[in-house]
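These are the structures, in structure tokens.
Read the figures in this text as sums done on the coordinates, not as results from a lab. Keep in mind it's a predicted model, so treat the numbers as computed, not measured. Cβ atoms are built from the backbone, for glycine too; each structure is taken alone.
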Structure 1
Amino acid sequence: MTIHFGLLGAGRIGKVHARAITSNPDAKLVAVADAVEAAATDIAGKYGCEVRTIDEIEKAGDIDAVVICTPTDTHADLIERFARAGKAIFCEKPIDLDLSRVRSCLKVVRDTGAALMVGFNRRFDPHFAAVRAAIDEGRIGDVEMVQIISRDPGAPPVSYIRSSGGILRDMTIHDFDMARYLLGEEPDTVFATASVLVDPEIGAAGDHDSVSVVLTTSSGKHCSISNSRRATYGYDQRIEVHGSKGAVSAENQRPVSIEIANAEGYTKPPLHDFFMTRYTEAYAAEIAAFIAALAGGKPAMPSGEDGLKALALAEAAYRSIADGRAVKVAEVLG
């Protein structure tokens, strides 16, 4: 069974998904839409698909599913629109920056019976997935503590910062999902602290660039998250899970995994420069999982509810920063 895709958005992440779709033998990229015609034309020329408008993709009989890579403030509207059009939907995180808007969007998804998957790609990274497999196999016993380090090589433009929803909704939200994925229990308490250490213009835009968060479950398991918008040494992506019988970790990945030893000591190549190359396998695997879910008539995961729960953790973290206290997730979810 071949799934025929329409791609909404031809920017940086749109290009990543175009490559993932066209590399899958069970998928065909039929059309791409973007407000910037040159961006859409570039993808169309590279992958042999058509340039169409969103209206045309919505009405198209030759498209089964869409991948939404447009700006965040359009996600919920597009999900609802394509759910009503009978298309399966893969949407980049977040669904929206507002919890109530996410809830209303998910109601439309439920009412229409549409398939929706949210793009938390790190679950599909082979190294992180191997950590989860070690947990599931009981190799480290019961999970007790999780550490997640996620640091970008550099901050995005301030123009992006202003519309991103803030570092916790834009960047840390991936780590909130990973924490839920690895802990095996829902965090019920959030304590966060944040600073502006990288660029004062980020602070002037109302955001932070350096964040630490501790999530705690009702049984006492906890996860610590360290985020920074600056890592001069490359894209820093590490996790460690400590359990009752041992620990499992996933270290930083490099484009070339070698080590050189000489009179100057031991050296390794630089880390990946950013997510486009670090998570290439993860993006391909998540699209493959979406296709498999559609072909098998099974729910697509991560689901819209996963997107809602990750956003709730971000909201609780913002409240914790503002109030200087630990915040119960129930306060946010109501």
Structure 2
Amino acid sequence: MINIALLGCGRIGQVHARSLIGIDGARVAAVSDAMPDAAEALAKRTGAQAMDTDAILADPGIDAVVIGTPTTTHYDLIHAAARAGKAIFCEKPIDLSSSRIRDCLKVVNDTGVPFFIAFNRRFDPNFAALQAQIATGAIGDVEMVTILSRDPSPPPIGYIKTSGGLFRDMMIHDFDMARFMLGEDPVEVFAHASCLVDPEIGKAGDVDTAMVSLRTASGKLCQISNSRRATYGYDQRVEVHGSGGMLRADNVLTTTVEVSNADGFRRAPTEPFFLERYAAAYTAEMLHFIDVLKAGTQPNPSGIDGFKAQVMADAAQASHETGKPQALVFD
């Protein structure tokens, strides 16, 4: 039995707790949160023990930790968990600073602990099936990737102020998806961004609407579109065009029922937001993490994938600020 401790008992911690409950050979052994009531509530639901983080890291019976705390705490928790010999499942981003992420990867490499970065969209059944088709050569050589990711509405301004900005908070998922679909690292990024949804987001120093172009060394191209507003629901689509055809993953709807009458064709709305849209992906990524711990292998995506996505986000921000394309250097 693999004993997992959840660090952070908020929304994402509860998602991971639900996933672990359904996985054979693993259990939630301990939980920790800055809010004791939240830890006690999740402990009661999972049969785990509510403990403080130091006690969890010192407990030899804990095999791994899931870091679902605020981003500002990740750096210290990764260092402490790695030095305690715990396998690490970390929510994105690892940190808002690429140099600090390098520090995290160094301690992970020095200690040899497994480190998983939770880019859950790789585990979405639709996107995973699309990438598997690419790998079989179903559309020949990939030439263009288009990624559309639009939220139903913006998060609170308080969150915007501490998020690191749209490129680092929202588009970072799409930067990882771009690498996942392209099959190689981009070498250049060019970003255009505006504040069209809420002027308060602009006053907070962020943008809410952005388009990014990526180019790889072999000439493959990717375009990413992000918006903090989609009046029709949670918009998550991917299209990959290749030398031999095209692959497309459309939005996931609440039902597959379609109504046809004199007014035309009407389908169900999209899933309302990420918790519903990516429910299967959250379970699949946790299952992968447990499987690699059982097998003694390394998880994928790893810390280096988190680092590269952060470098891309930083370069996109710089491109937006300067109005010029930015070279991507992952050294």
Structure 3
Amino acid sequence: MVDTKLYVGVYQGPDIPQSFRVYAENVQRYLPGQGVSVIPFIDKRSLPKSVDVLWDIRSGGGNPPPHFLLGNHLPPLVVTVHGFAPVALNGWEYFRTLKGLIMSERYANRKRALWEDAHTAVAGIIAVSAFVKEEAVQFTNVSAEKIYVCHHGVDKEVFTTQPGVVPEGYFLHISNGEPRKNIHRIVRAFRRLRRNHNAQLVLKLPEHSARQYEGIDGVRVITGFLKADELADLYRRALAFIFPSLYEGFGIPIIEAMACGCPVITSDTSACPEVAGEAGLTVDPRDENALLEAMLAFCHDMKNRPERVASGLRRGEDFSWSKSAQCHVGVLRKTAQIGCRIDES
């Protein structure tokens, strides 16, 4: 009997960002049901060479896969690319330091040079959005024919609506606090809003990012770990979720909020409009007046909020981790057919 199971070696190296971890865990839980056996490894010593395909789940920030995955006589390599923010943004917007501004061009050129060395060893790229696919074509030199778009999903057992919950008059922002998340503009727009409205702003941020926003009138800062159901409750009770990022490869919080019945204000740039679709209120993230006007819309016109909620719920139905996993399996199986890499020198 022919074994049709696909054996996938999944690189899960150190320091995986939380958003990448959420992605990998949710996709992988659907793989066994689709005939895929996952063999995780963490370094060169534990790399499984007898699998059908290798999968690096953690290419973000413009980083190529680690060098030890690029050698010859290995199974074909698939890389999930989450984005190129430090390569695509200017230094001030990504690093927000003078040193970052000075060094950013050199940093970006270094990342592109590393991809130039690595791209011939990459058999396929999974881009988390069509936007990231366009960036991957531009920055990696991998041909578009080898780049496949597999959107993220949302955990529909956790991020759901709840009957009887009413908005409590606060705008919500959840992020890792990086400069590209644009929090300083959110806060500036909110402080102007606060002059004539009694709304509040809730910021869920890492502790190191949260300190600078503590003590601002109307701003409540939440730090520390929250369980998924606690995050869902924050979404449900918010007047709107505000997520005007300068750069997102996907933006999972957008669909988490929508699935919880929370309207979304987000960017008209990067992957945000692709994910939000017509359900989101999109604005220029660099325009503080546009952010203010978007927040004012929810303060002044509550009668249109139910329409936004309903539109968001419909949009959320377009994304699921099971659908994402099916897409991944298709890419992994197709790439596995390429066979082992050989030394062409």
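Work out which structure the value 0.65 belongs to, where FRET efficiency 1/(1 + (r/R0)^6) of positions 57 and 289 (r between Cβ atoms, R0 = 25 Å, to 0.05) was derived from one of 1, 2, 3.
Details: 1: 0.65; 2: 0.85; 3: 0.05.
Only structure 1 yields this read-out.
Suppose you compute distance in nm of label points 7 Å out along Cα→Cβ at positions 185 and 257 for every structure in 1, 2, 3: which one lands on 5.0?
Computing distance in nm of label points 7 Å out along Cα→Cβ at positions 185 and 257 on every structure in 1, 2, 3 gives 5.0 only for 2.
When distance in nm of label points 7 Å out along Cα→Cβ at positions 265 and 297 is calculated for each of the structures 1, 2, 3, which structure yields the highest value?
Once distance in nm of label points 7 Å out along Cα→Cβ at positions 265 and 297 is tallied for 1, 2, 3, the winner is 1.
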